[in-house]
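Next up, some structures in structure tokens.
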Structure I
Amino acid sequence: MPDRRLTLERIVALVPVRGLEGAKARLGEALDAEERRALVERLLARTVAAAAATEALVAVVVVSADPEVLALASTLGARGVAQERGGLNEGLAAGRAWASAAGADGVLVLPADLPAVTAAELGRIVELARAGAASPGAVGGSPGAAGASPRALVALVTDRAGSGTNVLLVAPPDAIAFRFGEGSRAAHAAAARAAGAVYLELDGPLTLDLDTPDDLLAAEAAGLGELRAGLAVSGPGAASGAPGAPSGAFGEPTRPADALVILPLAPLPEVRPGDDLAALVGDALAATPGTLPLRPDDVIVVTQKVVSKAEGAIVDLATVEPRPEAVAFAARWKRDPRQVEVVLREAVRVVRMANGVIIAETRHGFVLANAGVDASNVGPGSGRVVLLLPEDSDASARRIRDALGARFGIAPGVVVSDSLGRPWRFGITDLAIGVAGFRPLEDLRGTPDADGRIMAATVRAVADEIASAAELVLGKAAGRPVALVRGAAPPPGEGSVRADVLMPPELDLFR
């Protein structure tokens, strides 16, 4: 093992899940196969949400050989690592390899069958481990090798029988080999001693796992009876916020933001066609105090202009020959006929042309002024070029998210924003035209309001709200095209502005 100083600043949670079919067979006397499957989904959602909300954990990785589990993990906002061979220990080794490549200081193995898991409890475990690394004797730790500066730490929470391992924290990630199985508590302790690691045994509510009917009774006695509620009607997608279901991590609404922080990132250099925009955004993150490390529910808001520039969505007006209709409209309203021509080319449907404004529907499905063609803040080509909307803003957001995840180990949500007008109101505001890493809408239909009445029509436009909030710090002329929004608690999962937000023609009352 390399000679390196022990740190516990970047910890990755590894959540192993065997599979959904035939899951938890030892609970067969209490639950049928469908109920056991639903229980596993519910427990996974609870575990991922708790880990994602734990400030000390920089990423949540679900390890499984089951493609359905990996797909569910993605909808919950976790990263999936496919287990290609072997059992639990081999799967965890694959997850550890991902964590090590991402620069993690340690891994926290967190099986998805611990009903009492909470962010507070996970945070307590990490803090005790940090204290043990700093002063092993103070928290009951045993210093392995002699010396005042430990190089490794192993901390675990046993099961109720005292022989197994329910939670395991290992720092650095490769300090010991995983020894899950019969007698794993003693095996992990022996491995820690052999590695000269500080070894801690911790107690707490996570000693309870769900393997047998007796465990279910113990969970209910501990006030966790809601785990079994409604299992018969739960199914694939019920815990993951499938379309039509409420959008919280447990099939409940996500919590309101307790506090919202919006940080404008350091200015980007002038963006030109072909530039690696994700790399520029990453550099701006690294140069802006208070942004790193990223958190799983962070959202990066990137304005449309820099996306369009990087993707080459630019038209040189010198190459445009306007049609007679464009010339006539431009002459009447004192506009550049070449710009009018570009607008008409971008439109698949003209809603109205009046007062110098063309309301048009684009091929993307957006209905907006001048088909999104923009001549302001275009950079050095001002007056000679115009910007078009990105070809696929959702795909643009996904590319930025994936690149940031590869660079920083945490893939934040990403919104591509643009300034749009609103019907019946003066003024413009920024709205989302692309999104990645969370669902742009939070469907509250079927959930109670503050008075207990069931809501029938409320769907929150979360991505639009985040884009508008970011615009308050970015402004229109400050030269700051990217912001980080922290604390918005966006609905986990994946979504699309074009697929989820744009209203289909049959529902458009003004078409």
Structure II
Amino acid sequence: MSVSLLATDGYKFSMAQAGWPLRKETFYFSFRRGGPQVVPIDLAAFVESLRPSAKGGEREFLASHEYTIGDAFDAASKGALVVRAAPKGSWVLPREPIATITGPSALVSFLEPLLLQAHYRFQIATLALRDPDALARAVSTVTCEAQRAIVRESCDAVSVACPAMRVDEEGYAARVRERANAIVRALREDGRDAARIFEVGLRAASSMEQHLIALGACKEAGITRTSNVFGARALGVIPVGTMGHEHVQRFFSDEAAYRAMKERRPQRSSFLLDTFDTLKSGLPAAFEIMREDPAARDSIRYDSGDKEAQYLIACERARELGVRPVHVIEDGIGAEDVARFEALREKTGVRPDEQFYGSGGWLVSQTESPDPKRALTRDKVAAVFKLSRSGKRDVMKLSNDAGKISVPGVPVAWRRVSGDGPTGIVAQEGERVRGGYVRVDEARDHQALRAMPRDERVELSDETRALAERVKGEIESQIERRSS
């Protein structure tokens, strides 16, 4: 079983071009919040079902939009995957690795958007067990047939009767369209400058079908750029995307990552600033490269932390250095955010063609329900998929701007079954399991995993803590060398 080669975000292809598509890498899937969640699917089988294969005209479509794939990507898509996952029917806690996946870089990276969509299955199954009445209210109206099917499958997985549902594609599309129109109107031009907005909500949706509905509504509002390559081809819009945090992590250096993207792809680059530290590392590295080639019109992308403060500092430094970066602002961007940054753009003298916005969940998932508080969005569990090892190097996202620190190595979960201590421990593959605990992915039939934990304490094992401190220290030392 496989999915379309295009069923991912555009930057997955640019990162494969500028990276090492066949390198052995490990990513982990986790929730940062939301309380205990039950696992409603066989994750190993689910991951395998997302393996891509090219269908008619898909390679040509990629090439026509400056995303080319070669023999290495093809080989990676057929490569072996090792999935260490919590078994179906078990409970997982925030910060625990739900699934840790090892395989060829391009393949494991490709999986991210569709794997993150599984957050919806977890939330449906968990709510079905904990509060069926609340579930009935949450899904009384769903966005599409695919979403209704997911609700049914998730309820069946936990043997709870599925509530009645009404599919309202038109209502969902109307809510997305209303927000898309609002975000276009927020631009300080004449409201027709929608080319400066692109949609990035594939991973926030519950299915590709839902996202296509949202993307169609955005197109009607004039937004004609999206990260969803499959959706771009289906609806005749433009796929976009250059760089994610994983790209910077695997190079272990902002400057090295930026140069790889710039020197291995002839297209314009967008330098993501916040993987380690926006102001001390990301921004200086980006401006150094921009000064070498000011005509390239490369961009800097703000993604976490105090983006307004970062923006003002970047504008000031750009003036001092004599460079004119293109500014790209993402991460939870809505109409009010666009209006605020448009005012800053005018204040700082940035031209309209030098400022762009990416909006995802605000358009796609916060509109799922007529009552936004009922929507079971990705943000409610903060689902993430993070690179933790690239080749022989353990890596992590430090993001000093927002405190979003990921786990390095090959993380696995331990669960306490007797005695005292935290309910969960994030350990490392090969680490000896502590007494009173079992390794979650190897304890398929253990009763302790099938009872909802009452205590949500999760800690790092000694080995994981030491590894994280070592990697963090290496990153901070590198940042300090650049700063000095």
Structure III
Amino acid sequence: MSDADYGRLEPAVLWARFRELAAVPRPPRGEGPALTLLREWAAGLGLAAVGAGGDNLLVRVPASAGREGAPIVLLQAHVDMVCERDPSSPYDPATGGIGLVVDGDWLRADGTTLGADNGIGVAVMQAVAESDTRHGPLELLFTTAEEIGLEGAGRLDAAAVRGRLLLNLDSEDDGVLTVGCAGATDSRISAGADRTPALRSEAALRVTVSGAAGGHSGMDIASGRANAIKVLAGCLQEMAGHVPCRLASMDGGTSRNAIPREAEAVVLVPEASAAAAWGVVEAAGRQAQAAFAATDPGVRVAVADAPAPPAACTAGRTATLIDLLVALPNGPLVMSSRFPGVVETSTSLGAVATSPDVLEVHSLTRTSNQAALRDVLGALAAVARLAGADLDIQHGYPAWEPRPSSHLLETCVAVWRDLFGDVPVVAAAHAGLEPAVIGQSIPDLDMVSVGPRIKSPHSPAERVSISSVQRFWRFLLATLDALSA
């Protein structure tokens, strides 16, 4: 991308701050370089920056002239990002540097996640502080480790926050005002591997699933995209139905809240049956491609020879572990009756990893109906029990329940209507948003989440609509004006 292409984007200050942020690594729990950047930015403007519990940073911005008596508005975004990359990309956001590409109305990255989730929110907050706009006193709350269970928000020092009107800038739909979100619960199944040594009469094969689109395990869960781990488990089950096989290892998924794009397994089969096993996997791969032809056409299954491992699970244990992965619930389970088209309850098989003695399987369950959670966790427990495995449940964060009456929401709706001539959609998100946790610490907060149009977050296909960022910018400035008038 040329500097000229990027330099033409408006508002210039917003895109300049986003470019600076894209140049430093900020994986969850590794936001140090980005936080240093933000502290130096605040100091350069003479703004007070204080810690707000954990690694969170709070920057106070004085009111515009004549607006000093207005209520304090808290703007909030998270600094960290999901760091996914294609193997061929020259960039790696986990270690520093994102290749920005202007593609028509879209800004995307060169083979990696873009970090618009939630870097655009961070950049917007910086741009507001630098711009000559009308607003009351502001607090800019930069949180950390949002992508691994809203950790930063969970460590918030509520005493540091003075504002009682919260605009969370982490939504991903243009023209949508989000007033609630699903809660989430992590679960980890640990299954013993029961290994015996490899035999000279066995051949090792590597089965790989790649090319899946992936995406956000909440927002994209109903999109019909392939879960690479589930596809791999299905192929292995098909193989085991035709050829004796033993599982040596299985690994897939990189982030707890992303749909797995890649997964691979190494299996041992009788040497005399290797060709037959190869053919079964290739046939199963073609079936998987046909199954996802409309919703995830890039998914591919490949089989190749592999170096012989020292040991593998017994045939009986292999069958049990494969059945465990096939049987685990995955995908949307219940749709919302209150918000049409929104998933109420889902669960996503996010990661699988093999250690010498244990196969670990990580799922993330989301729901805005806590009563429904019991049924999902019961299903996970039953599958684990049948496999002779242990289940560890870690409740992450609660749902954000919509308020029946909200002055902030009324203001946002009126501002959007006046600016754009239509009425915004008021909805709940099937994803974790930090107001769910922040609202627990500060119960009297009035909260709304807004943002631009972001597609395919948590995957290398992530992109943000440039024109929607401009509308988002106009809307935010007008809202801050209205709240301080």
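Each value in this text was obtained by applying a stated rule to the coordinates, not by laboratory testing. Keep in mind the model is a prediction, meaning the values are calculated, not measured. Cβ atoms are built from the backbone, for glycine too; each structure is taken alone.
Taking percent of Cα pairs over 17 Å apart, for residues 432-471 alone as the criterion, the top-ranked structure out of I, II, III is III, with the highest value. Hey, relative contact order in percent (Cα under 8 Å, 6 or more apart) derived from one of I, II, III reads 20; which structure? Among I, II, III, the structure yielding 20 for relative contact order in percent (Cα under 8 Å, 6 or more apart) is II.
The value 1.7 for distance in nm of label points 7 Å out along Cα→Cβ at positions 304 and 336 was derived from one model only; which of I, II, III is it?
Derived from I, not from the others.
Computing semi-axes √(5λ) of the Cα gyration tensor in Å, for residues 216-375 alone gives 31, 17, 12 for which of I, II, III? That value comes from structure III.
Have a look at I, II, III and say which one yields 24.1, 84 for Rg and Dmax of the Cα atoms in Å, as calculated.
For Rg and Dmax of the Cα atoms in Å, the value 24.1, 84 is produced by structure III.
Supply the structure label, taken from I, II, III, corresponding to distance in nm of label points 7 Å out along Cα→Cβ at positions 224 and 448 with the calculated value 2.4. Before the final figure, lay out the partial values.
On the way: I: 2.4; II: 5.9; III: 3.5.
This value belongs to structure I.
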